[in-house]
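**Q** Listed after this line are the structures, all set down as structure tokens.
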Structure I
């Protein structure tokens, strides 16, 4: 169950969340880079996508513009409010307030389960992957955008690509790593590990 402290933390982050280049995709070059990436990693439209931990709905909106049908969820009421406002004109986007660790979505109905910088924050990443996999139709895929970064105090946060692939293996799935070093995706040069892992059925 989501802690009230976690909800308060992400509610507090919501007002400025889209100011980060890779969150709001406000820079046309950054948006175009994410559009190309999603086009490369996802199956053709119109696939049904579960966007878990959707934040302010930026990727949900982008995917709907690609022709996908998207169900997004986030446990932060403030994030959800912004996602609903952002996607209000898109009939193929639905956003609800719910916990990505235990998504209340229909099993076996999705072509894609997408998460961006969410798996690392799950209380048990392996169990999260097991639950997320159950949402997929036969032949569906997990698309996991993650990273491993310095937290500025000598420690590191996130997950390495190796850790994500190992977690997938523990539930009987494979994963292909796609490194994401392109600074255009992040709006700046990076010196940490950024990547996507795609896991087919």
Structure II
């Protein structure tokens, strides 16, 4: 019988905070059970298995990131919206490193089709559409923006930029400016085959 005060949301939130504190790869059912002060078997009434728990972290992270992106891009367009989108991602990665790590893993089919994933995707696409690219190129532009943000965050986390005196924040602003220029000057017709 599941413990009365445990809920699926509490189990996932606990796992998410454990990922932030100890690292995403340290999340196990046993570790979450220890954190909650219960036996691992008590968790099975709330999550199916470790894969379901990790998917729960992924969905929670998508929901939180969606809130952060929405707050940063509201009422903005063009470079301001792009900068807000990028800042929301970078800030989330800094504030919630374990949850951010979950976002870097492949999503299972249910997570990929979730309302949380749809919200993040629609917010990003809305920022891109503000640049008036051909609709058929939106996915390519989204991938470019996502790869730039994620790559910059990953290299910062790996301390790859630590060996130069130039400010990482200045490099970040240059990266956002470069994305803005790329999106502003995007060809109005897709590439020919």
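**Q** Compare percent of Cα pairs over 28 Å apart across structures I, II and report the one with the greatest value.
**A** That would be structure II.
**Q** Separate question: If semi-axes √(5λ) of the Cα gyration tensor in Å, for residues 23-70 alone is calculated from each of I, II, which structure is the one that comes out at 17, 13, 8?
**A** Computed on structure I.
**Q** Then there is this: For which of the structures I, II does the calculation of helix-only ellipticity at 222 nm (-39500 (n - 2.57) for each DSSP H run of 4 or more, over all residues; to 500) return -22000?
**A** It traces back to II.
**Q** When distance in nm of label points 7 Å out along Cα→Cβ at positions 7 and 135 is compared over structures I, II, which one is greatest?
**A** II
**Q** 0.45 is what came out when FRET efficiency 1/(1 + (r/R0)^6) of positions 79 and 111 (r between Cβ atoms, R0 = 30 Å, to 0.05) was calculated for one structure; which of I, II is it? Intermediate values should be presented prior to the final figure.
**A** Details: I: 0.80; II: 0.45.
This value belongs to structure II.
**Q** Another question, if that's okay. One of I, II was used to compute volume of the Cα convex hull per residue in Å³, for residues 95-150 alone, and the result was 101. Which label is that?
**A** It was calculated from structure II.
Read-outs throughout are calculated quantities, based only on the coordinates presented, and are distinct from any laboratory measurement. Quick caveat: nothing in here was measured; it's all calculated off a predicted structure. Cβ atoms are built from the backbone, for glycine too; each structure is taken alone.
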